[in-house]
Structure I
Amino acid sequence: MTRFEPKIVGFLCNWCSYAGADKAGAAQTPYPANFKPIRVMCSGRVDPQFVLQAYEKGADGVMILACHPGDCHYKEGNYRATQRHRMLLRLLEQFGIESERCRFDYVSAGEGEKFVKVVTEMVETVRFLGPLQHTRFSN
């Protein structure tokens, strides 16, 4: 029997978390191949519809990685992302999607190791939860 390999989509802030992923890559630090990064200019621009669409298109989990508080290139985008994530968790609950399937975290440009750690944790968490029943959106 083969082990379930979840599909994880990550929305990464261009200025911090995407740069952190790049640092991990430059250091040749491996992270799970089932993580698919999407670069956004700011985590504050991640619309909840983007997250729902990722689930609709087959993601088993979604991550939103932002700049640390006080370090946002656009001043307040990461605070907006935090608020949207809280709202998103309540919305996902209405669809029967576990909150563990949508993770928000802070990763700076210099935190390549932290990037690998949070992505690996997310993959392990979702692997434990099992596949998302994507038919939930068609009801």
Structure II
Amino acid sequence: MPTHEEKRNLPYSQQQLFDLVADVEKYPEFLPWCLASRITKREGDVFYADLIIGYKMVREKFTSKVTLHKPDRVEVEYIKGPMKHLKNDWRFTPEPDGSCEIDFFLNFEFKNKIFQNLIGIFFDRALRKMVGAFEARARDLYGD
């Protein structure tokens, strides 16, 4: 089961980074391989979202439950799709200088062993590109 954990300190506020990660409907604008996203249901600080992820000829749709713990955490739980499981957690810790430390955690496993083996080859590079896309989006929205 691939697991990725990464911490970064970024020169943006806790609220700015929380808002960026929580805005799932904007993911196709900047997140590699995210072709579409749609929120299907909202219940206060919880919503359900469908994402379509694709690369070349492969496209998969999955549904997740997103819980917003304002302003310090976004928790993502897998509901249905091509995975056996998926757990994603973003934590935002404000620093005294006004910056924010992001703690990103992802653990998942595909049902399809071929997909699982393929992702294993590219996993670290793909996840670093994904986290980098969030960082680049923050720069675009909030400046340097």
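Read-outs throughout are calculated quantities, based only on the coordinates presented, and are distinct from any laboratory measurement. What you see is a predicted model; the values in this text were computed from it and never measured. Cβ atoms are built from the backbone, for glycine too; each structure is taken alone.
Looking at relative contact order in percent (Cα under 8 Å, 6 or more apart) for structures I, II, the greatest value goes to I. With semi-axes √(5λ) of the Cα gyration tensor in Å derived from the coordinates and found to be 24, 19, 11, which of I, II does the value describe? Among I, II, the structure yielding 24, 19, 11 for semi-axes √(5λ) of the Cα gyration tensor in Å is I.
Taking distance in nm of label points 7 Å out along Cα→Cβ at positions 46 and 78 as the criterion, the largest value within structures I, II is that of II.
Looking across I, II, the calculation of helix-only ellipticity at 222 nm (-39500 (n - 2.57) for each DSSP H run of 4 or more, over all residues; to 500) that yields -9500 traces back to II. Tell me which structure, out of I, II, gives 3.5 once distance in nm of label points 7 Å out along Cα→Cβ at positions 14 and 38 is calculated. Attributed to the structure labelled II. Given that Cα extents along the principal axes in Å, for residues 6-53 alone, derived from a single structure, equals 33, 27, 8, which label among I, II identifies that structure? Source structure for this number: I.
When distance in nm of label points 7 Å out along Cα→Cβ at positions 30 and 94 is calculated for each of structures I, II, structure I comes out greatest. Source structure of the calculated read-out (distance in nm of label points 7 Å out along Cα→Cβ at positions 62 and 110, 1.1) within I, II: II.
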